[in-house]
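No value in this document is a laboratory result; all are computed from the given coordinates. What you see is a predicted model; the values in this text were computed from it and never measured. Cβ atoms are built from the backbone, for glycine too; each structure is taken alone.
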Structure I
Amino acid sequence: MAPKTPFSKIPSSSEPVQSHRFGTFGGVFTPDVLTILGVIMYLRLGWVVGNAGFLGAVAIILMAKFVTLCTGLSMASITTNIRIGAGGAYSIVSKSLGLEAGGSIGIPFYISQMLSTALYIIGFTEGWLLLFPDHPPIVISLFVWAILLGVSAISASFAIKIQYVIMIVIGVSLVSFFYTDAAPQPQLKLIGQFQDAGFWQVFAIFFPAVTGIMAGANMSGDLKDPRQSIPVGTLSAIGVTLAIYVGIAYACAYFIAPEELRSNQMVMVDYAFWSPAVIAGILAATFSSALGSMVGAPRILQALAEQDTVPFSEILAKKNTRNEPLNAIILTGGAVAIAIVVGNLNALATLITLFFLITYGSLNLIVFIQQSMKIISFRPTFRIPRVIPLAGALSCIFIMFLINPGFSVVAIATIILLYIWLTRQGLQSEWGDIRGGMFLVLAEQASRLAAKFPRHQISWKPDLLLPIDNPKVWAGPLLFIRSITYPSGSVFALTVQEEGDAETETALTNLLQPLSREGILVSSTVIEDQDFQHGMKLVIQTLKGGTLRPNTLFLTFGESKDNDAMIKQMVKQAISHKLGTVLLHQHPRVAFGMQKTINLWLRDRSPNWHLAMLIALQLHTNWDGQLNLITATTDKGQKNRLLRFLEQLSDHARLPFMTEFHVLIGDFQTVLLQAPEADVNIFGMSEKFHLDFMRNVSKSSNSSCLFVADSGQENALA
C-alpha cells in the first residue's frame, strides 16, 4: 500500500519551488513549431496544391491537423490531471497504463525520434547539394551530425537559443515567399485532378508534415510547469502552423500554375521575393527538426532507463552536473551516425510515421478510457468531450492502414512483443496506474484478470459496505448514498438475522432497487447469525480477500443511544481491516436541505482528510453544488497562513474553481455558528470519537453531518 500524503507533504508558500529551465515558449512552442515547419512544407506542399487544388489542399491540411488537434487536446487534458515527468508521451502512457505499456510505446517512439534525426540530416544534405552539388554527401551529413551532437551535449538551453535564431530564419523565408512579385493566375484552381497520385496517396505524403507536436512534450522533464506549458504550447503551435500551411497553400494556388507546382519542387525558392532566404529556410527547417529530435530522443531514452525499461539502464539514466543525459546523448548520437552511413531510409521513414501514429493513438485512447471509467481521480482542469479522444484514436488507426497496411501490422506486432517482454521483466513503478480500476469498471466479471492489477489510490471509487438492521422497516438515506456513489461506485448491503428467509431477501432487494435503477452496482445478502455484530465481523473478513470488495463502511446513527456500543465496535472492526468509515447523523428536520452546499472541515496538520475530501467531491459533482473549505484556529495571527494552506491544498487536489475558503477564529462551538450555512457538514473523525458530541454538532450546525475516517487506501491528491 502506498502511503497517503499528509498535509506535511504539501508545499507551503515558504518552501522553495523546484526550478527547471524552460517555459512555454522556449520549451514547447518553439520546438513544436520548428519540427512541424519542416522540409515537407518547402518541398512538398506546392506539389500537394498542384494535385489537389486549393480547396483539396485545405481539406488535406485540415484532415491531417484534425488528428494532431485531437491528440493535442487529449495531451492538454491529461497533462492537467497528472504530474508528468521526463519522457513526454512515455511518462503519460506509463503513469496511466503502467511501465509495460509505457515502455512498449516509449521504445519505438525513441527509435522513431532517433531515426528522424538521421532523416532530417539527410534532408539537410539534399538541400545543401542544391547549392553545392560537388560536395560529398556523406561528409556533409557527418559534419552536420557532429554539430548537432555537440550542441545537444553542451546543453538543451543552448539548443533552444539556437532554435530562436532558426525560427527567425524560417520567418524571413516565409515573408520572402508571401511577398512574391509574381503575377496572379488567371483563375484560382479550387479542385485539382490528382494526376500524380490519388487523394489518399497525396494525404499520406503530406501527413508527416504535422507530426511534430511531441517535440515539446519530450522536454517535459526540463519544463518549469509541464501542466501549463505542454497544453498551451502544443495547442498554440498547432494553431499557428495551421494558419501558415493554409496561407502557403493559398499563395501557391494564387500565383503558380498547377503544372509547375506538380513538376517543380523548388517553386517556393523560384517565386520568392528573395530566393536565398527560402533556401536558408529549407536548410534551417531541416536543421531545426534534426536538432529538436537530437535533443528530445536522449531524454526519452533517459526516462526509459530511469525505470529499468531498457538494457544498461543504470548507465543511461545518469545525468551530468548540468542535468544533461550525456550517456543517452552519446548512445543516440552513435545510433544516428550508423543510420546516416546506412543511407537509404525510405522504408524506415514510413515505419517512423507509423510509430508516431501509434503514440498519438495511445494518448487519445488513454484519455478516452479514463473519461469512460468516470473515476474521481481523473479530474483534469482542461476538460474535453469524449468524442475528441475517440475520434483521434480511430483516425490514427485509419491513417496507419491507409499509409501502409503491411508496415502497420509490423508496427503493432512490435508493440505487442515489447509489451510481452517488458511484462516478464517484473517492472515496479513508484506511481500507481489505472489498470486495476479499468478492469474493475469496464469488465467487472473478469475478476481474475483484475486481480493482477490491484487497486491503487489513483483508481479509488466509493464502494460502500452498508449494514441494514431490518430491511422491512429501514428508512435510511438512499438518495444521499446515491449522491456519494454515482456514477461509478458500488454498494454492498447486508442484514443479519437468526434465521434468514426469502421474504427478508426480497425486502432487501426491493429496498435497494432505486440505486440499481440509477446504474449503481448493488450487491446484497442476508447473513444468518444470532448476533448482528458477529455477523458483520464475518462479512468484513470474508470480503477482505475479494476483488470487488467494499472500501468504506457506511453507518447511520440517530438520537437513540441503543446501538452506540455496537457502532463503536463496527468502526473498530472497519479500521482494523483497512476500511474507510463514514458515520452519518441525518438532521431530523432539515435532512439534506436543498442538496447544494457542502462544508468540508479540515484541521491543520491532520492526516485524516483524504476520504472526506473525496466524498465531498462526489457530493459536489452529483449535487452540482458549492464546496466550502473550512478550517479554524484560536490564534488570529495564523489566519493568513491557514488561508494559504487551504489555497495550496485546493490547487494540489484540483478542487472546483469556485471553491470558497474560510478561516474561522474561535473555539469549535463558536466557529460552528460562524460557518456558512450548508446542507451537509463533513468532519474528520478521531480514533476516540464520541457519538453524543457528534449529535450536538449536528444540532449546533442545524444540518446533517458526516464524520469520516481514512483507511489509508485513499489519496485525494492522486
Structure II
Amino acid sequence: MTISVHAHHSPIGANASFTVGKLGARGGFGLENGKPAEQDIYVGYRRGNGPAWSLPFFQGGEMDLGSFLVEGVAAQDAGKLKVLPFPEAQLTRAIGWATDTWTAPDLTFTLVTPGGVVPDPACATPEALRLALVPAILARLTVDNSHSAEPAVAFFALGGATKALHPVEDTTGGALRGMAFGREWGFAATAESGARAYQEFSLEDALVKPAPELFRLASNGGLLIPVAAGETKTITIALGFYHGGFATTGLDASYYYTRYFASLDEVLAFALEHADALLADADARDAELASTALSADQQFLLAHATRSYYGNTEFLMVGGQPLWVVNEGEYQMMNTFDLTVDMLFFELRQNPWTVRNVLDQFADRYSYYDQVKHPDEPDTWYPGGVSFTHDMGIFNQFSPAEYAGYERINLTDCFSHMTHEQLTNWVLCATLYVFHANDDHWLERRRGLFRECLTSLLHRDGRTPAEYDGVMDMDSSRCGTGQEITTYDSLDVSLGQARNNLYLAGKTWASYVSLQHIFRRLGWEDEAAQADAGAARTAATVTANLRPDGFVPAVFEAGNESRILPAVEGLVFPYLLGDTDAVSATGRYADYINTLQTHLRTVLVPGVCVDADGHWWKMSSTSNNSWFSKVAICQFAARQVLGFDFGADNAIYDRAHADWQRIGSSAWAMCDQIVNGEGLGSRYYPRGVSCILWLEEAAETAVLTAAD
C-alpha cells in the first residue's frame, strides 16, 4: 500500500495548511491557498561526520552562492555534504484522525492536528475558544541515538521560501527558536528545548559549520537539535499561521482567532505552552476512530477527508459577530451550498452551530426571489419564489448580496444557475439542523422562510397546480435564455440538467418530507398536508418512470437512457430525521422505495454504475467522472437505508476508493472528482467528510438522531 500522498495538516478556521506527504514532492506552509505550497521540507538527522538523512519531502535547487557570484564558483560543490532522502522501503506511515506519523531508521516524525470540535462562540468560554482556534499545529520529532557512540544533530528545516526569512528570536526576546516568513507563518520550539535556529543558503551549509549562523539573505532556515551519544531526544515544534486585520473584501471580516492572539509570535508561544492539552486531545481523536468498526481503508478516507475539510475552513467575524466559511478547495468558492448540504452530516456531529450560521448567511444575504418559465413558453413568466445562491463569493471576496461568484446568465450547462437545487439544499440543511439541535428558537425565527420555501417548490413544479407532478419543470428567470443545472455541473445531461432530473427529484421528495416534519412541529397542519401531497406526487412520478428493464432514466425527457447512482441520495435526509416509515419498503411511500431498490439493483453492476472491472462506483452510466463525497452518501443510502448487503465487495470498493486518493490524487490531498481513477477536478477539497455517515452504519445508535 502506498504511503506517498499529500495531506492537509491544518488548524481549525484559519484557511491554512502545512501540506506534506507525497514522496519526492515539495509542500509546506500555505495560507489562503487553493493548492499545496512548494517549499522543500527537511526532517531528519546527521550522525557524527556521516551523511545527513531526511524524509523525502524536498527537491533542492535553492538559492546558493552562485546566485551572487559570476565566476569562480564551479568548484564549491566538490565533496560537499548532501542531504539524502530516506529510501521509501525504509519508511512507514500511520494516519490517525488527528496524527500523521512517519518512521524511518532512528527517526519518528508526527504532525498533530488536534481539535475537531469548534465551540459555539455564543456560549463557549474564551479559554475554550482560544485552545480550539489557535491557528497552529504541532510537530513531534524524535531521534534515537541511544545505540551510537557519536553525537547527532536532528533538524527540521524549510527551503525555497517565497519571502525573506527572519529568526523568531528577533521578536520573542530569545524565548522561542525558529523561523518566520513575514508575519504570516512560521515555526518554533522553546529555548529550553535546546534547539538552535539557523539561516543559510542550504541545510548542508548549516550542518557542516561548528555553530549555526543567521545569514538573513538566505532562503533556507530551520532548527538544529543536538542529540548526545547514547541519547534519544524528542522535541515539540509549533507550526503557526496568522492574518491580522481584515482578511476579506465585500464584507470587512477578520479571523476570529485575532480576538485572542495579536501576532504569530503569540500563536507559536501559546501552542507550545499548551502542547500537552493539544496532544491529549489528538490522542483521544485517534482512539475514537481506531475503536470504530470501519475498515482500514474507510478509516484512512475519513481521516484524510477531515484534514482537508479543516484546511478549507475559515472562522471569521464581522462587526464582532461570528461568520463560518468553508472554501471549495482549489476553486476557493466560499460556502458553496452544494458542499454545505453534503458536509452537513459532519458538521451536525462536530459543530452544529456552524450549520445554523451558514443557513443564516444564506437567508439574510444570499437569498433572492425570481420568476419561472416553462420550456414550452420561453417568453412567458410565472411566479417563482425564494431561493439561494450557489455560493457567497470566491478567494475571500464576498459577492454582493443576492449573487454568487459562480452563476451566470444565458447558459445551459456549467456556470448556469442551480436555483431549484439550492432551494432544496436550504430546506434539507435547515430541517436536519432544527431536529438535531432541537432548536425551536431558531425555527420560530425562520418559520416564515420555511413556508416561502414550500411555495417556491410548488411554483417550480408547473405552470398551474393541474400540471404539478412533484418534479421540477420550470427554469428560473435567473437563467435568462438558458436553463438550470445541478451540482453535477461537470457531467453530461444525465446529471447536469436540472429539469425533470431523477437526482433532483429525489432531493425534492426529501424536501417535501422534511417540510412535513417542520410544519407539524410548528402545528401547521395545512402546510404539512401540502408538503405531504408534494412528496406523494414526486414519488408517483419517479415510480411511473420505472422502465421494464429495471431502471429509472436519469432525465424524464427525450428518451434519455442514462442510469445514475444519485437517485438514492435524497433518502438519507428522512432517515436521519428518524422517519423510518418514509424510507421503508412497506411505509407510506412503499412504491417509491421499492422502485429505488429495483433501480439500484439494476445499475450497481459492472459496466453501468460500477466500473467494468467491478472495483469502484460511478455517478452515471454515461460518464467516468465519479465523485467520492457522493459515492460515500450513496453507499450509506444503499447499505443503511435500503438494506443492501454487498458482502466481500465492500472491501473491494473501499480499497479502490481509497486508492483514488493514495494513487490517483496523491499530489493534491483530498480530491473529489475522479475520472477513471485519477483526480482531475475538485482537488484539495473539503466535501469528502460526507463519509462520516459510515460511522452510523457501525454504531448501535444513530449518529444524527432526530431530537423530537
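Assign the value 12, calculated as relative contact order in percent (Cα under 8 Å, 6 or more apart), to the correct structure from I, II.
II
A value of 2.4 was derived for distance in nm of label points 7 Å out along Cα→Cβ at positions 291 and 315; which structure in I, II was it taken from? Please list the in-between numbers first.
Values: I: 3.0; II: 2.4.
Only one of I, II returns 2.4 for distance in nm of label points 7 Å out along Cα→Cβ at positions 291 and 315, namely II.
Given a value of 12.9 for mean count of other Cβ atoms within 10 Å over residues 123-130, point me to the structure among I, II it was derived from. Write down the numbers at each step before the final one.
Details: I: 19.4; II: 12.9.
For mean count of other Cβ atoms within 10 Å over residues 123-130, the value 12.9 is produced by structure II.
Taking helix-only ellipticity at 222 nm (-39500 (n - 2.57) for each DSSP H run of 4 or more, over all residues; to 500) from the coordinates of each of I, II, which one would give -18000? Walk me through the intermediate numbers first.
Details: I: -18000; II: -9500.
Computed on structure I.
Using mean count of other Cβ atoms within 10 Å over residues 131-138, single out the structure from I, II with the greatest value. Please list the in-between numbers first.
Working: I: 9.9; II: 25.9.
Biggest value here belongs to II.
Given a value of -0.64, -0.94, -1.09 for log10 I(q)/I(0) by the Debye sum over Cα atoms at q = 0.08, 0.10, 0.11 Å⁻¹, point me to the structure among I, II it was derived from.
Values: I: -0.72, -0.98, -1.09; II: -0.64, -0.94, -1.09.
Only structure II yields this read-out.
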